[in-house]
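Read through the structures below before going on.
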Structure P
Amino acid sequence: MVATDIRNDVDEILPGVVADRRHLHANPELAFEEHETAKFVAERLRALGVEEIKTGVGQTGVTGLIRGGKGKGKVALLRADMDALPILEENDVDYRSTVDGRMHACGHDAHTAMLLGSTRLLMDLRDQFAGTVKVLFQPSEEVPPGGAKAMIEDGALENPHVDAVFGLHVAAELPAGQIGVKSGAASAGSDRFRIIVKGKGGHAARPHAAIDPVVVCAHIVTAFQTLVSRETDPMQAAVVTVGSIVAGDAFNVIPDTAEIKGTIRTLDPDVRARMEQRLPELARGIASAMRAEANVQFIKGYPGMVNDEAMTDMVRAAATAVVGANDVIESETGMGGEDFAYFLLERPGCFFRVGTRNDERNIVFGHHHPRFDVEEDGMAPGIATTVQTVLSYLGG
């Protein structure tokens, strides 16, 4: 089946995909709470005739099988994430979130609707490929340790054994109609840290009688930047960001303790391991030198996401057939975390980006912003690229 035919089929089902996306957007659920979302997905899969539908995978995940009509063959997995964020939506749209303080501010509602659309088309195209497509709807991408790991531990990559994995993410930075691909390192490893600095409280006018944890924190935060500027190879990428410092609540009181929270982003596993060792060492050493104590909690997040070269070439070719070479963009390596990385640690695959920006309609706000939205026409190239990739991979 040629890409133009696939695109025509996508255009026919797009109103239904949009309706699904808007239903999901209006009814967001947070990580590992996606019970109604999972129920909605399972009902859709049953209506489409998908086989061996399993719910409760990795707590609230859903999987199903589409068996090709040309006999046995390889198994391709398609993944969409389902969880929303604890953000109060500020968009004035008919499908605005109906749950105060919760919002699909990252596009997972679109991902789920798009995979349901891809499922519908692949069910119609079963006679054109051999093997099996496993569709997987994942909980908790936003909150480490994440739903991908939980679903893998629940056997999502087996029965049948998955040979390749594919996923996508809408991209607020790419205009609708463009597809972004990237071979190799596509996103960073993402870890977090929490440090409690224990000093000795006292009167602000008598600092010599206290041990000021705020000043200790200031030295620790400044020193953290040397982990990048003086301890990391300049040809390697790393980010250390402190997002929160909390201490005291009065003008004239030195508090007993102060708290630092932040994140580390790395691309290379060796750099990541060194950061895990050196950040606590640096914090404890500085605190000790200043007569304080630092208790450090290093919270491992998602590993770096690395796309397989051959699988990426296949997605690039599929996207080119769908939108044309001029609208296939080489994505930049991002420093954001993405737990699809766990699937790519287990199987070769590719995670690509789908443009959903529309300047004319002011759909320009970034991911996790309270006014984030997607240009819904941009979902069509993503669905068509997914279907074309599957047909190529399974020998269509």
Structure Q
Amino acid sequence: MRALLFEHNLAREAAAKIGGEISPRAFVSPLAPVRLAEVPEPRPPNADWVVCETIVSGICGSDAKQIFLNGRRDNPLTAMLSFPHVLGHEAVARRSDTGGRVVLNPWLSCGPRGIDPPCRACAEGRYPSCRNFTSGVVSAGLHLGNCAAVPGAHAERFCAHNGQLFAVPADVSDEVAVLADPASVSLRSILLHPPEPGLPVLVYGSGTLALAAVAWLRQLHPTTEVWVACRPGARAALATKMGAHAVLPCQPDALVHEVARRCGTAALVPWSKRAWLQDGPGVVYDTVGSTETVETSLRLLVTGGALVISGVEPPGRFEWTPLYFKELRVIGSNAFGVEDVQGVRKHAFEHYFDFALRGLDLTPLITHRFPLSDWDQAFMAIADHRRTGAVKVLLEPEAGVRDLD
């Protein structure tokens, strides 16, 4: 079958990295470590796994970061990966045994690995915190899409454990269903630290996680004022469509001064001229996770506020004095599991479907669709998102529509 295969090959990675200094097309060229390849049919590692026919898969930011080699070799998560692997973990598929439509919970935690009893994290429904990502019936891997033993979803077919597959309600379209994974990531961020009563919140970024966070905030906390920090353009317009009360400039100094103006507070200007505030939003949901966004968030948060980080960028030095001085809280947000929403405890996908059936609509975030054979064009649309307006880009094993109006 055809699948998007990534091989860890230093020579290819070096060629792509060097060529990428000239054009991002080098990262999808024949010399790059990723290619559309013929790979063996997926084989379930245990009797409780099932083969699924991919209907549509979503390109996650982590897929793009891997293909564009946006990372560091000292990343500690390399201890939990195996190569080569077929990319992709956001998928709507059809089970080969029943024919039913399902969405994929990609985490290769204790259940899929055949480990019984499960670790404490898995027993509590916190699958991304599993202690056995390198053990069991499949090779090392956090989830489908970075495990050599089982192919990911950017393929004609994949296999998954029964516990990883959630039935799609009949009234939920493929387009709504394929957003279950990123929607659940954003839901988790808000649940980890909800807005502070009476204070605005800031969502940093303009990708799928940021825009989904805006929609969730408007659903779960309708009285909270929601600001988004991003560049002007198509994504800023989407932020407003998702319910943002205001779109603020993303340049650090301009953002701090605009927040000060909106909060009616005076900016403190140190020798560095990089102003900071003692009063500002109660929570910043940072879906970028760069040194710039983290530092700027610390500068503009209210004293005692919280920074929730779901984005991941390569690390670097930043000025973090406001962290201790304002007694801020920094919270990492990793994916999703069984979540408690408004007193109901169940898997995040199930919460998402409930809200989708009641009117939560994230489908405007789907901006592009490509056939799997045009995977390189799909990633180029993402690389040039300021021009293309790409947010969530989908791949289909069969040829599909290129752009959605």
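Where a number appears in this text, it was derived from the coordinates with a stated rule and is not lab data. Bear in mind the structure is a predicted one, so any value in this text is a computation, not a measurement. Cβ atoms are built from the backbone, for glycine too; each structure is taken alone.
Things worth noting here:
- For distance in nm of label points 7 Å out along Cα→Cβ at positions 57 and 97, the highest value in the series P, Q is held by structure P.
- Identity of the structure behind 14.0 (criterion: mean count of other Cβ atoms within 10 Å over residues 41-48, calculated), options P, Q: Q
- Each of structures P, Q was scored by distance in nm of label points 7 Å out along Cα→Cβ at positions 49 and 321; the highest score is held by Q.
- Computed 0.4 for distance in nm of label points 7 Å out along Cα→Cβ at positions 65 and 289 - originating structure among P, Q: Q
- Which entry (P, Q) yields the derived value 35, 24, 21 for semi-axes √(5λ) of the Cα gyration tensor in Å: Q
- Taking mean count of other Cβ atoms within 10 Å over residues 201-208 as the criterion, the largest value within structures P, Q is that of Q.
- Ranking P, Q by mean count of other Cβ atoms within 10 Å over residues 73-80, the structure that comes out highest: P
- Among candidates P, Q, the computation of helix-only ellipticity at 222 nm (-39500 (n - 2.57) for each DSSP H run of 4 or more, over all residues; to 500) that gave -11000 used structure P.
- Mean count of other Cβ atoms within 10 Å over residues 217-224 - highest-scoring structure of P, Q: P
- Sorting P, Q by relative contact order in percent (Cα under 8 Å, 6 or more apart) from high to low puts P first, with the largest value.
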